[in-house]
Structures are given as structure tokens and as C-alpha cells.
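Several structures are given next for inspection.
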Structure 1
Amino acid sequence: MLRVRPFRQGDASEIVKWCDEELAFYKWTAGIMGPFPLTEERLIEVTSGRVDNKRYFPFVAEYEGKTVGFFTMRDPDGQDKELRFGYVIVSPEIRGKGFGRQMLLKGIKFAFEVYGTDSVSLGVFENNPSAYACYKSIGFTESGLIEEYETMGETWKCIDLVYNR
């Protein structure tokens, strides 16, 4: 059974291994975590610097005692109406086996049942069709918003998706 728990600094060493290719790294971070390659120190800085923040929640997913996924949730406007997923990633060893879907459903449950929000959102680059299909299969729908990011010398479109109660 997949288990979700708060991120710990010791998780960073496993998570940084999952983005050993530049393209995968930028699809995951949009460059917000800094330049490729990601280091343990930078991942810890980005996440643990916000651990005491009441509106930012980094999580990992475990399966059979092994870290297999990571994501964050944050309240983007401080109004408690929405939590936004960020940095959603699963280990390459388990991709395509439903673990990402299970992890996200647990995050959605946290958002609605624990945090008490009205909706959950996330962004996905249009050049990441497998992630898009995963999100749509859970019930996320396009909000109509599209952001553009200059990434790797190209303009990437990021599709905003929302999941309502």
C-alpha cells in the first residue's frame, strides 16, 4: 500500500536521482528550483526552508518502505480556498504503474479532509502528455489558464488544471 508522509531532509538523496536528464528536470521544476542538475542541498533549501510555513506542505510517498514519490502543496493566495500541487514526481522505476495517481489522490484527500480547501490545482506542461493524462484520469479539468515559460531555449505552455469537490 502506498503511504504519504511529510518530507524529511534525508529523502532528498533519493529524489534528486529521479531527474538525471535536463528535459525531465525542467518538466518537473520549470526552472523554479534553479539550474540543472538539482542537488540535495538545493532541494532541501527549497522545501525545508518552508517547513514551518502553515501554507506549504512537502510530502513524499513510500511503497514497501522505499521513497517512490514527492510533491508539494501550497495555499497560493492565503485564503484557504485552494491548495496547489507542485513538483509532482515519481521514481522512474515505478512510473506508469498507478503510483502517481494514488499519490495525488492522497494529496487531494489531505486538501479536502484535513486542510478544508474548496479546490486543488496544478500546472502541467503540454510537452508532458503522460502527466497530463494522469491528472485528467483523476478528474482534473482545464481551467482555461495557460502560462508560458522560457525553458531550454523554447517557449513551453503550462496548462492550469483544477479539481473541485
Structure 2
Amino acid sequence: MGGEDNIALAEFLRPTGFIDSNSPAVIAFADRAAEGAITHREKAIKLYNAVRDEIQYDPYRIEFTPEAFRASVIIGKGYGYCVAKAIVLAAVGRASGIPRRLRFADVRNHLTTERLKKFMQTDLFVYHGYTEFMLDGRWLKVTPTFNSSLCERFHVQPLAFDG
């Protein structure tokens, strides 16, 4: 990658108000989760697995305050929904030196329960949050939303990321 590309990628390494990759909580989570990893690919896989499984998916406890969307706060709570988990993954990636960015899409949730459909009045998740990693010169889409224990309860395979 040329100099201009590196300057453009620097934006995806900087902390922001929500992606507070410079906070002690985010750095500690990233360091612990990526322990032993050498390459960015190895780190990305370990970070993905840690966020997917250690931050529990909970679409019923969403707070719509700016503070609640800060990665360090979400890590402290230990739960969140897709957007919150994507924010954490972006933050721990940036803390580990891997460019990350947030993305949003409208998706149908294959694990939607009747309770959640009734609560939301739909199975369409508008602004589903996911993250993109920059690895080997290309952006890769990843979503750490459904933790393994939740997938076990629904008898589905959790999403995996192999870099």
C-alpha cells in the first residue's frame, strides 16, 4: 500500500467517542483476547471470538444514551446487541493495530424468537451493526453478534471468522 492508502487507513485506527480504543478497559480486553497471536490475522480471529462469546447478545437491554454506546462501557457491562458488539470489535481491533470500521445493514434475524418478533413487531433488523477488518489489503465483513452459548440453545452453528 502506498503512502496515501496508509494515511486513509489511519482514520480507521484512531479512537473516537464510541470506539474508545485508547481506554484502559478496551486495551486490557484486546491484550488478553489476542494473547499469543503474532500476525494481524491471528489477532483478528482471536478478537472476533472473544467479542462474539464474551459479550453476551441481549437485544432487550438497549440504552439509547451516548455513554451506553462506548466500547469501554459495553465491555464493562458484558452484554449488548449487534451494534454494541460491533463497536467493541472495532475498538479492540484498533487497539491491536488493525484498521476497523463500523457498517450497518438491514437483515432478517434467523434466530428471532417469537418474543423478540412481538417486541420489535418485525423480524427485520434495521441498522444491524457489523464490523469490517482490513487484512491483507482488503476489507472483510464480520459480525460477532450471536455468542456460542446462545447458538447452542437454538441448535445452530455460531458464525465463525477465519481471517
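Assign the value -7000, calculated as helix-only ellipticity at 222 nm (-39500 (n - 2.57) for each DSSP H run of 4 or more, over all residues; to 500), to the correct structure from 1, 2. The structure behind it is 1.
Each of structures 1, 2 was scored by distance in nm of label points 7 Å out along Cα→Cβ at positions 108 and 132; the highest score is held by 2. The maximum of Cα Rg over 2.2 N^0.38 Å over structures 1, 2, that is, the highest value, falls on 2. Ranked by distance in nm of label points 7 Å out along Cα→Cβ at positions 12 and 148, structures 1, 2 are led by 1, which has the greatest value. When FRET efficiency 1/(1 + (r/R0)^6) of positions 92 and 140 (r between Cβ atoms, R0 = 25 Å, to 0.05) is calculated for each of structures 1, 2, structure 2 gives the greatest result. Out of 1, 2, which has the highest value for FRET efficiency 1/(1 + (r/R0)^6) of positions 20 and 60 (r between Cβ atoms, R0 = 25 Å, to 0.05)? Largest one: structure 1. If relative contact order in percent (Cα under 8 Å, 6 or more apart) comes out at 19 when worked out from the coordinates, which of 1, 2 was used? The structure behind it is 1.
Readers should treat all values here as calculations from the given coordinates under stated rules, not as data from a laboratory. What you are looking at is a predicted structure, and each value in this text was computed from that prediction instead of being measured. Cβ atoms are built from the backbone, for glycine too; each structure is taken alone.
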